[in-house]
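Take a look at the structures listed below.
We did not get these values from a lab; they are worked out from the coordinates using the rules stated. Since this is a predicted model, take the numbers as computed values, not measurements. Cβ atoms are built from the backbone, for glycine too; each structure is taken alone.
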Structure P
Amino acid sequence: MKILWFTNTACSADDLFNKKQLSGGWLKSLEQELNRTNNIHLAIGFYDKINNKPFTYLSTTYYPVKRNLSGNKLFRLISRIYDKNNDKREIKQLLKIVSDYKPDIIHIHGTEDNFGLIQDFVDIPVVVSIQGILSSIENKFFSGIPHKIIRKYEGLYKKVLFSGIDNSFKNLKYRSSRERSILKSALFVIGRTGFDKRVTKILSPKSKYFKLNEMLRSSFYDISKNEYKLGERIQIITILSDAVYKGLETIIQTAKILSEYNYKFTWNIVGIERNSRTVSIVEKWTKIKPANVNIKIIGKIDENELVKKLINSDVYCQVSHIENSPNALSEALILGLPAVATFAGGTETLVENNKSCILVQDGDYYSTAGAIIEIINNYKHIVEEAMKSKHKARINHNKENITRDLINIYKEINNNAKH
């Protein structure tokens, strides 16, 4: 069976380009597992800054599509001002890949980009995997940092160049509208949480829903946290991207509360950079510098470094205002790390509340701080629950089971298409 993926990353081919990816590593793992199976031939289409020709790497055929928005600065500025998008031109390029590869099934990973628009132009069965849901993100975008605060504290430079958060939100609104069009046309949808199943019942009423657990990055299967001895300072860790709805202000305010009550801790934030726009806005708004409340902003690190950071931590803290199924939380749980997480989106599907993970209301600083202390004060019991959750996570994210289930989904879709 010939399968064509369209993805937001180059998967294994990122290794060729020396890209350090914070997200999307689970797709690379899934790609590698599919390539180990018989009777599956995989190709991947993805957007790239460079006009590369199709190539083969580790059994996968790759089709890079150059994106003109990566051109000169003037072109990008004009595109932002006039809200220019290239969906029609890019769909033509994607259809050329379909014509060249002639797949049995097209698998669209995510609704964030325009890949799903090809459904209206092909007779080949298309299945759409839900990653984030932009329509839900749009609703929660300013729930952490109010819009007026962003306008007040975001630099003039960003506004003049139409590259600020207002412009990002405008772009998000367009993409969430496009997402609704994609899902309205979808006949087959793959999801993994109660949240995305409920949302797709509304946005994709004609579709058949398949549940497929998500594969994690390879390193997280090879090691687990074995020593649970608390040191003098509590080690908290969060993986965060530079988006205003990811909850950085919750971390800052929670850390402030813990500091005021004289708890000794270090809170490591991985993924976001110290000089990022969100850090700058939150600092100006709260008048709190991260270092003054025991926060270390580490930036992007590779997969192996991240595993080491996690297993040397005492608590993982997920603070987003909206998620579907946060991979970072799953990776923490499969290592055996106790966690605090916001009751947002599909997070409840991943955890058993008040076992190894405590769910709190998003944006509630005091409850988040209290949950962290509850874990520390009951660490022996929580660790016992974390060991059980680690076992469950290893079953839920089992590579062989996920690969088998995906192939069965492909077979069912293929059989439906023949009738």
Structure Q
Amino acid sequence: MNDLSFSKPALAEALSVVLPTPAETLLLRACLYPSDSARRAWQQWQDCKNDLTDEFLGDNKSVKKLRPLVFNAQNTHGVQLDKESQTYLRSAYLQEDLRSKMVRRICRSVLLLFEREGIQTIVLKGMALAETVYANPVLRHCHDIDLLLKHGDVDRAKKLLPSVGFREIDQNGQRTGGTCKFEHESGLPVELHTALFQLPYYNGSQGKVWERSRKEMIADCPATILAPADNLLHVCCHAFHQSRRESLRWVSDAWFIMDRNRDLDWEIVLEGAHRSHLNLPFSVTLAYLAEELDAPVPPGFLNRLFVAASKSSVMERDLALFSAHSSRRGSLTNLFRSMKSWRGRADMLRWLLLPSPGYLYMVEEARPSCPLPVHYICRLLRYVRCIFHNSPHAIRRIRWRIDRLFLRTNLRTP
């Protein structure tokens, strides 16, 4: 693994709660590494699971997230599996193969429709990456089809999609960030985006993204996808800020982007991270890929990225902490426990008690008409209420400690 001796941002340890666990990392190595290294990682993964021999492979949550890649590793590298697990993985792979054909057929119908009507489209995430960086599209499960459109084309696209079997999904009361969701009669979702990220704050390089896009064959149809530099940034930072980051697919996506594009323009990557205010989350995810999975990241680039991330604004740090706190392992206790520096802990306390005004307006939807001190007081009261709600005996314990304090004071009084 790469030895990265550069100074990471103060919040790096806390933000690492969004990353895969050590056990998940071993499984990812078994799926991504070449033969001998993959087999060693698989054995280490088995060894760290003391009860694995008594556990059916299909019941393991990590394996479920990576079934096609685990099957491929078993076939390609000969990782050892019992017959029951082999049957399970083979069945899952065949199901994924059938699903992939269905997804490709539907995607092709949408792309041809939009091309015929003159609607510019960029294919994003799963579908684009499955067709361009994975050895076989079946290896990348596609939960949905994500398409980036220009604002002026969205209304036309919405009117056209019902003609190929889609209905619009009602999103009343949800924060859509300019995304329109449709569902095919087969149940496959399609999302139309007007920006790469839900928060407008992160879309500073949107215009450049369209300029750098490139033509590829997607589902046997001419289509447009992001440039590799933009794809890498989008995959890593979208995973950091989205609720499905635990899927682990973002890791293999980013790893294959770098593996298949050894001539990646890292200057464009750094510029995109800076323009999009994403230096901090990008430094966390990219360092993980380099340190734990030996992704081909130039060490000099990581050094520059860490320096830029260390200079992140208060707003950027607040948004990163919010995303980390929203993750599966992002409880406040875990965040504080993982911090090694006082600067990181100070940032955490400031975010809890006095977050930036921009953060309040953007994330917590504070009303500009209401004075800021009121928002801060209400926020503190919500934390207190949450603590008492999650711990029914909190008040009793506090009173008990106060009583003990008074008792000790009285005993010490002559």
Structure R
Amino acid sequence: MSASISLGRIFGIPIRLHITFLLIFPLFVYLFSDPPDQNEIFGIALSFKDLGVATWVKYVFGTITSVLFFMAILGHELAHSYLAQKYGVKIRHITLMIFGGVSAMEETPRNPGQEWRMAFAGPLSSLAIGAVSFLAMIVLEFAGTNSVLSDGVSILLGITGFYNVLLAAFNLIPAFPMDGGRLLRSYFATRMQYVDATRSAAKIGRYFAIGMGLFGLLTFNFFFIIIALFVYIGATEEEQATAITESLQGLTVRQLMTHDVQVVHPETTIQQLHELMLATRHMGFPVVDRGLVGIVTLTDTHKVPKEQLPHARVKDIMTREVVTVSPDVDAAKALHLMTEKRISRLVVLENGLLAGIISQKDFLRAINIMAAKGRGAQWSYSYTLQPPQGPTPPPNPPTASS
């Protein structure tokens, strides 16, 4: 079963609801409706606890407020994605999940001006929503309408305004993976190479994370420690992903792939396949029968009970929908495809014929060679090539955007 539910498309972008959203949404409803204590900031009520209505009415208001808030997070992500599309960046999807929203972009523009506008679009949209909400709240209060409905709507507008401004402020922290980290990188990128700009921005982000973590320890605030951990990891992963992409810049699949490919037949037994893996030290093979018909890996063989190994065939366990690339595809794009599909190798086809295979080890070898030449960063073969695509950690209540 898929972990995400499709909600449709906006601007041609698939909108998804991750199953973890179902865990966080009831918490928001509770915090907005009837928490143990009423919290106020600058005279703005952050829940409907003191509204003089029945508890179920408070939960109706809390549910509506929660829906509007997550719609605002979606608007934040759409602002990023709309500009990204204008700059030719493909958006695979936007997903709402436990930590807020995340836009899955195929790449980040290397043009500092474009990245700056893309990064700032999200916080600007949140600020706009917050400002409009506060303005509407003030107008409603000056109107002097004295009713439970108007009081409830006023609280709803105040909550929406406050948390959208907080969301914008949080995302402007100059640390990856928040928008502020990308703004900082775009500034550095006007003065140095892109990979160096990323390293500098990531270093500052880690300093912020360390400072936030120390503050959390001194104040016994576990939540700040969690945020600091996510920020530190996010900054490190952004630096690593950029270094990897930089290392592969200008290289094609043809330059990295293995040309002399060992293949197996669909009728090969799993026992014979294991022996072939042991002899060749390869963990996966294209399956060929008058053309490519599938791919089989060591993981696939785990489906077969030990007593069936001499009799079960490759055709019984192979993956028939093979992910393929052309040999002239950019190596960085092939790596992103491998990451997106969560597979460890790609079959290379040229004019419909098997031309080679490219695996994670081929990418790692190229990265280390380019590092030796002074480009990019060197990684050990234990490193998993997974550029970060996760959400940012939340403020209170937990919301963020990347």
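Suppose distance in nm of label points 7 Å out along Cα→Cβ at positions 25 and 281 works out to 2.7; of P, Q, R, which structure was it derived from? Label of the source structure: P.
When Cα extents along the principal axes in Å is computed across structures P, Q, R, the figure 81, 53, 43 traces back to R.
State the single structure among P, Q, R that was used to calculate mean projected area of the Cα convex hull in nm², for residues 17-264 alone, giving 17.8. Here the read-out was taken from P.
Of the structures labelled P, Q, R, one was used to calculate distance in nm of label points 7 Å out along Cα→Cβ at positions 9 and 121, giving 3.5. Name it. Source structure: Q. Between P, Q, R, which one scores greatest on distance in nm of label points 7 Å out along Cα→Cβ at positions 209 and 313? That would be structure R.
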